[in-house]
Structure I
Amino acid sequence: MNLFDNSDFRPLLLTGFPGLEASHPQISVLFCVLYLIAIIGNSLILVVIWKAQSLHEPMYYFLSMLAASDLGLCATTLPTLLKLFWLNACQIAFDSFLVQMFFIHAFSLMESSILMTMAFDQYIAISNPLHYKSILTNATITKIGFGLILKATVVIPPGPFLNKTLKFYKANVLSHSYCLHPDIIKLSCSDHHINSIYGLIILLIIFGLVSVFILLYYLRILITVLGIASHEEQLKALNTCVSHICAVFLVYIPMLGVSIIHHCGKHVPSVIHIITGYVYLFVPPVLNPIVYWIKTHEICPHILRLCWAKYKKKRRKCLSNKK
């Protein structure tokens, strides 16, 4: 078989639902609905936290970071996915693949790191409420935000650069409708041990360490809560953590599912690869804002007031135009 390096490698082919290409426009309706829910939900969280002075608290600043990372993930994957399902345009250039891969993994890394800082926020709020605002000052939160961005931009770039050194056979069909690191490794015919080891290190050390820290924070929270005498106060303290725990599961279960199937699921049917890929892509951005709307009682009233204010403003404008 002929070999290709990345300079003359023909375009990669994104995969939708093999055998259902004629139904891709109809399937795209579902994806459009999911993207709309994710974009509107996360955008509303950002706008409400920005406009409502009462929400200018560390917890909501971290929530706005989570919403921004979810929006970034949507913006990164939306063009290729809709182009594939609407126009049946499945080709993507190798360099474009690497760029999208970088942003997908960077936003995923930021999301998991934000969840860790949110766990730390919950721990401080419950274990040391008197010093909560003195510990998590605006300056500290700003530094944390820049640190998360810096970590993602430093840790992720070696992956695309390592992939630029690979050689390939003629096979160029990817497993998903967007770009992931394990996908390009599968197509390589050259020695890709370093690339694979790098991906595994990122998964185990970076995401693994984040998971360990989240677990440790919640163990400390549990110990603190069990030390509270009142049963009602215990339930109240634990209830503040429910939305964050849901967000952790919504992010980590799809992420682990995709990683395990890519590394260990060689004999798993392709439909499982496809479904887990879309679960990983859509579940966190779509469900995170819904969970926080339901469980965080301060957000929903502000959203309703914002929508009502917009409605009254438009109504006054219409009435003035009629006059």
Structure II
Amino acid sequence: MLLRPLKILLATTQRHTSRCCSSYVSRMRYINQLKQDDSACEAALQSGHVFLFHRLSPLLTTTDQGNYRPTALRSTELCSLLDSLGSDRALLKESVLIGCSEDQQAQFCLDVGELDQAAVEAACGGSFIDLRKSFFLLTGGEAPLVAKGQALLRWNQSSRFCSATGQPTNRNAAGSQRVCEASGIIYYPKMSPVVIVLVSDGKRCLLGRQKTFPRGMYSALAGFCDMGETLEETLGREIAEEVGLEVESLTYSSSQHWPFPHSSFMLACHATVNPAKTELKVDFSELEDARWFGLDDITEALKLTPPTRGHAHKLWLPPKHAVAHRLITEWTLTHCQDKQ
């Protein structure tokens, strides 16, 4: 079962033309070049696009259709904005490389937290919105790009000093690594491995919620991998700790970078438990609540849009960009087919 997603990926790749494959390879090599060559990266920044953040909240604007999109400025536009707000253009050099477009237009992100938030919003015609809320507003494929941008900005902000010497670290032009000149240690961005699992007893799936979740939202169970653990060991331990159940089998689904709390690498799985042993013993120091939901409950919840403040649904689910949403959707599709 572990190979199933890889087979799907291979089949999808084979349907692409050689031209598309060449485009992908050239883009990956271009990004790698910019990470290794400071001069090339600095040149790319002058003609690239920059996504703005303010204290790690992305700048979003609305389209004519009412959809939200992250705002990207050309470097020339950003320089004009900095001039108009009386800020030094040197701030542009704090931009961090996050990717490139299909036509190899370099993409960067920049945190303008030192500037007046309202002034930047007025000049750009958008709003800086907390990233968690942004995930419920973004409808296109920009959410992963915004998440990557915030994660890299956070890492650069929190890694300004060497943990071994206490001396300042210097970043490369791309912001993809930092070096301590005193010790020679090179630091790279890191992600913490996290298992996220949707548990099923064959007819129902198990969802839980933490106190920090928006009212009415439930999600798959998740937990950080301990040192020395395998994915399977972490999954079994977390389920045992949080809800008192023992896993009988598991299937790998997919993975995802998740920027919370400080860049996690989510390893998503489905797990089954004995249908005769489904009594929950919730650890309320870990979860506020956990409960079983039937197919009808989940099917209805998947149809709902996120509630507005003060109008929470009885049950609503993580945003579509979250791998938890993918797990729930996969479970629903499988059980709808079985029901037929």
Structure III
Amino acid sequence: MLASLKIVRSATKCPPPRFCSSFVSRMRYVNRLKEDDEACAAALQNGHIFLFHRLSPLLHRTEQGTLRPQAYRTSELQSILERLGSDGSLLKDSVLIGCSEQNQTQFCLDVGHLDQAALEEVCEGNFIDLRKAFFLLTGAGAPLVAKAQALLRWHQTSGFCSATGQPTHRNQAGSQRVCSSNGIIYYPKMSPVVIVLVSDGKRCLLGRQPSFPRGMYSALAGFCDMGETLEETLRREVAEEVGLEVVSASYSSSQHWPFPHSSFMLGCHASVSPAHTQLSVDRGELEDARWFGPEEIGAALQVKTPPRRGDPPALWLPPKHAIANRLICEWAGQRRGRAVM
């Protein structure tokens, strides 16, 4: 696994005589910014800032119809804010996201108190709800704005200490908040969620919630209960939601997911006995659940954009940035491999 990692040269200086890959140097640099307020404030002066308005990212539409986030240099954004009657002191509220492969420090800033229409006109973009934007974001744009939104939301909901009720104060990077009364340190948190693609050997099982767009089905998912292991959560969720007993399971990969309030998705594959595939769907959890064959899944994977409003509902899958899509692609690939053999 480690042998497949690509090491590239970096302009970031590493302390001699040790060799540092660009990844190592970037990670150490970002960690220093989290620990050193002065260094972070200095980095902000030359950083790139991604804008949000009430947690909706500012996005620009490409010629291909996809969306991409637009970053502004600190000086550019200061000029924009001044044109809208806001002083540059707002920039100090920017939250550190990370460092790009080009060694450019990245921040995010929510300007929800400013007029949205005026901002969109000046920036020549639109603030779009992230759930909708995920289907049209390309490349590294989706995980970048997902992380940024999660950090901004955490700050908006963590202004007071849960132990004392006193205000909390952030460090310059926004990587922690400290209680003003007793010094308790709070860090951004994610809730562990198991997401599992169930198969009976020939078909895979997908479900949908009422909140899903018409025709969209996804892998089953559920939050881990206190004290549970990944395997225990997986078996319980499948039993609760569709009434099936898992006989084997394997881990695939993980992903940060910004919904509903920053989840840590643990992606798995699971098998059930072909002799026991009758579904008993918990309608309190799911609107529907169905078995899908390789042909249906293969056709759905070819759908590049969501069906237009008014079109008849058809099976379509979560966006390619979602771990559910990855699990489905893995299952489809395995089926194709077996067919070739």
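No value in this document is a laboratory result; all are computed from the given coordinates. The structure presented is a predicted model; accordingly, all values stated were derived computationally and were not measured. Cβ atoms are built from the backbone, for glycine too; each structure is taken alone.
Below, the figures for the structure above:
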item: If distance in nm of label points 7 Å out along Cα→Cβ at positions 252 and 284 is computed and equals 2.9, the structure in I, II, III; result: III
item: For -11000 (helix-only ellipticity at 222 nm (-39500 (n - 2.57) for each DSSP H run of 4 or more, over all residues; to 500), calculated) the corresponding structure among I, II, III; result: II
item: Structures I, II, III, by distance in nm of label points 7 Å out along Cα→Cβ at positions 196 and 228: label with the highest value; result: I
